[in-house]
Structure I
Amino acid sequence: MQGIIIAVCLFVAIEHIGFLYLEMFLWTKKSGRRIFANSVEDAEKTRVLAANQGLYNGFIAVGIIWGLWYPVSEVSTHILLFFTLCASVAGIYGGLTAKRSILYIQALPALVAVGLISLKAFLA
């Protein structure tokens with residue numbers, strides 16, 4: 001089970017690094033505007049907000065990576081649970097307020113991680 005937890009958590013962390021890149025560096029570029037369905041004008045007006053949002057996604061990714069590398073198992077579990085819950089809440093909120101696909105792209109993998117981490121902790 002530990003290997004599956006590591007794989008799912010790494011997937012969630014890599015996703016959030018991707019979100020960081022999209023929101024901080026591609027937001028005003030053609031590809032970023034296409035992904036987020038933004039006009040040039042809207043992308044420019046919201047550039048700073050998107051970069052700030054991207055930074056928060058980076059914090060989630062770093063937290064998950066920290067939890068995977070933390071040497072004390074019990075502490076690692078708590079770190080991973082906190083940051084995957086953060087990713088879950090962000091994904092649920094985004095899916096309900098911005099774009100439904102965020103529920104499947106961001107929230108679902110994070111919720112799977114939360115479930116697996118919780119199950120492992122319960123069985124320990």
Structure II
Amino acid sequence: MTENEISYIVRGATLELYKSLGPGLLESAYETTLGYELQQRGLLVQYQVPLPLVYKEIKLDTGYRVDLLVEDKVIIEIKSVESLLEVHHKQLITYLKLSGKKLGLLINFNTDDILKSIFRKVNGL
């Protein structure tokens with residue numbers, strides 16, 4: 001399955017979840033329920049995946065974690081904030097670079113329109 005196919009499934013699961021739960025919950029609630037929805041659709045989902053930082057010759061286990069990793073290809077970063085800041089977008093791009101993954105989705109569930117709150121980020125590698 002390609003990253004784009006996974007992204008399409010994630011969008012559908014996100015929309016279904018949002019219609020059911022709505023905005024205003026904690027990020028952890030959306031993380032768990034979105035992971036469940038994706039698993040129900042037959043996808044492999046990993047939660048809170050450790051992401052080490054490698055700088056020159058040293059590897060730092062600094063405690064960075066990817067919210068969801070789908071099919072070992074797509075990173076999902078979940079937010080539930082009043083408004084996304086530029087740093088939230090940059091955080092996902094940095095996670096993509098550190099992990100070597102090509103595609104990430106930044107999803108903010110604290111919104112009136114979930115479809116306008118799903119952002120695709122691509123790692124230029």
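Each reported figure results from applying straightforward, stated rules to the coordinates on display, with no laboratory input. Bear in mind that the values here come from a model prediction, so they are computed numbers and not experimental data. Cβ atoms are built from the backbone, for glycine too; each structure is taken alone.
Data table
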{"item": "Structure responsible for 3.2, with mean projected area of the Cα convex hull in nm², for residues 21-68 alone calculated and labels I, II on offer", "result": "I"}
{"item": "Origin of the value 3.5, where distance in nm of label points 7 Å out along Cα→Cβ at positions 53 and 77 was derived from one of I, II", "result": "I"}
{"item": "Among I, II, which structure scores highest (criterion: relative contact order in percent (Cα under 8 Å, 6 or more apart))", "result": "I"}
{"item": "Origin of the derived value -12500 (helix-only ellipticity at 222 nm (-39500 (n - 2.57) for each DSSP H run of 4 or more, over all residues; to 500); candidates I, II)", "result": "II"}
{"item": "Of the structures I, II, the one that 30, 14, 10 was derived from, the read-out being semi-axes √(5λ) of the Cα gyration tensor in Å", "result": "I"}
{"item": "Among I, II, structure where mean count of other Cβ atoms within 10 Å over residues 29-36 as derived comes to 13.5", "result": "I"}
{"item": "Which entry (I, II) yields the derived value 3.9 for distance in nm of label points 7 Å out along Cα→Cβ at positions 5 and 85", "result": "II"}
